[in-house]
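Rule-based calculations on the coordinates, nothing more; no lab input. Since the model is a prediction, treat every value here as computed from it, not as a measurement. Cβ atoms are built from the backbone, for glycine too; each structure is taken alone.
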Structure I
Amino acid sequence: MTGPGEPPARKPDSRKPVLAAGCVLWRRRPSVEHGLEIALVHRPKYDDWSHPKGKLKRGEDALAGAVREVAEETGMDCRPGAPLPTSYYVANGRPKQVRYWAAEALGGAFTPTTEVDRLVWLPPEEARHRLTQERDRPLIDALLAALHLA
């Protein structure tokens with residue numbers, strides 16, 4: 001409630017985007033296409049395959065959040081590299097912005113959780129076909145270009 005001469009109370013902006021970040025996680029495998037494999041995670045809640053990503057914590061730096069999400073969802077330590085295209089879409093009626101980076105897996109071990117129950121490592125073309133959302137596929141091309149493999 002506001003008094004005379006005060007500006008009206010502002011309602012929360014329901015159109016403010018949800019901020020998220022993730023990585024296109026890769027590792028070297030000389031025996032496969034382009035000499036690398038890409039990690040994809042399966043989320044049972046949505047029954048989808050995607051790149052590891054998640055919402056940022058309040059005030060969290062996007063790159064730090066991307067590395068944190070990779071660790072949480074895949075169990076992998078990673079070395080972030082080139083920024084990749086940002087995705088914009090609507091999720092649950094709200095705009096969402098997801099910033100991505102290329103990230104090389106340095107090691108670790110996957111442990112299934114209720115959020116992510118499976119992790120697969122696939123050559124780029126197989127990963128492209130496994131991804132559920134069309135918007136995630138161009139990130140593979142962007143990764144290959146960033147690694148000078150396109």
Structure II
Amino acid sequence: MFEVRKIGPEMTYNLRHTVLRPHQTIEDCKYDSDHKDYTFHVGAFYQGKLISIASFIVDKNSDFPIEKQYRLRQMATLDEFRKLGAGRAVVNYAENLLKEQSVDFLWCKGRTTVQEYYSNLGFKEYGEVFEYPPIGPHIVMYKKIT
């Protein structure tokens with residue numbers, strides 16, 4: 001149903017802006033980490049249209065005593081394609097790439113509005129809810145990749 005593959009960081013900016021940060025500029029959707037070594041971006045396409053994206057960066061959360069860690073950032077799926085498995089396909093694809101690199105720990109700072117979604121992907125909550133200005137309440141979530 002979906003074609004899932006690695007994409008360039010520039011391909012993520014429109015979905016980041018449209019879905020995650022419509023109240024900010026497109027420039028606010030670009031990160032220095034987008035072009036760092038070992039950062040990669042994954043997209044799901046439906047009939048050639050990019051509908052879901054996520055970025056994966058080397059970022060160690062000091063609360064976890066695991067050496068090799070990746071962080072999931074800027075996951076977004078177009079509203080009309082939610083609940084069809086595109087986001088899950090993106091995360092599964094990335095997890096397979098991480099396993100090939102012997103990385104088995106993934107974490108994120110997820111919006112509380114999608115906390116259940118991340119739980120359904122196997123992520124567990126860690127710590128307390130915190131405010132992530134100007135976006136709103138978030139919680140750290142993590143997953144052991146098996």
Structure III
Amino acid sequence: MELLTIGDFAARSGVAPSALRYYEKEGLIRSTRTGGNQRRYMRSELRRVAFIKIAQQVGVSLEEIREALAALPESRTPTKADWSRLSARWRRRLEERITLMERLRDQLTGCIGCGCLSMKRCQLINPQDRLAVDGPGPRTLLGE
């Protein structure tokens with residue numbers, strides 16, 4: 001079993017040592033300790049860190065990431081099947097995020113582009129603030 005120092009692990013994962021220590025403190029990744037109390041990471045933890053990094057890039061909270069990683073086995077290196085089960089559970093949630101990001105991409109520019117900068121006075125998307133009856137927030141972007 002190959003173990004990596006925190007410096008080697010940081011270089012390989014692209015994540016700062018301080019973030020790795022934080023992830024460990026939060027229970028997202030694990031390390032072992034040497035006799036001199038130095039951290040050593042199993043190479044398999046790189047996949048967890050990659051998962052954390054990419055999930056954060058698309059706006060997934062650390063709590064959601066923690067819940068997902070908790071479903072992986074602790075006693076062994078996760079297999080492809082383990083990761084497939086995790087991704088299957090996330091598929092719907094990710095599809096919803098993709099749909100929201102596409103709406104934001106497609107509608108936000110047009111709304112800001114009209115120049116009024118006020119949804120209350122907008123004659124294009126929200127005349128007479130008619131969307132207020134549906135509740136607060138960005139009603140057209142959320143699609144509620």
Structures I, II, III, by relative contact order in percent (Cα under 8 Å, 6 or more apart): label with the highest value: I
Origin of the derived value 12.4 (mean count of other Cβ atoms within 10 Å over residues 31-38; candidates I, II, III): II
Structure responsible for 63, with percent of Cα pairs over 19 Å apart calculated and labels I, II, III on offer: III
Among I, II, III, which structure scores highest (criterion: mean count of other Cβ atoms within 10 Å over residues 23-30): I
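When distance in nm of label points 7 Å out along Cα→Cβ at positions 71 and 95 is calculated for each of the structures I, II, III, which structure yields the highest value?
If we compare distance in nm of label points 7 Å out along Cα→Cβ at positions 71 and 95 over I, II, III, the biggest value is for I.
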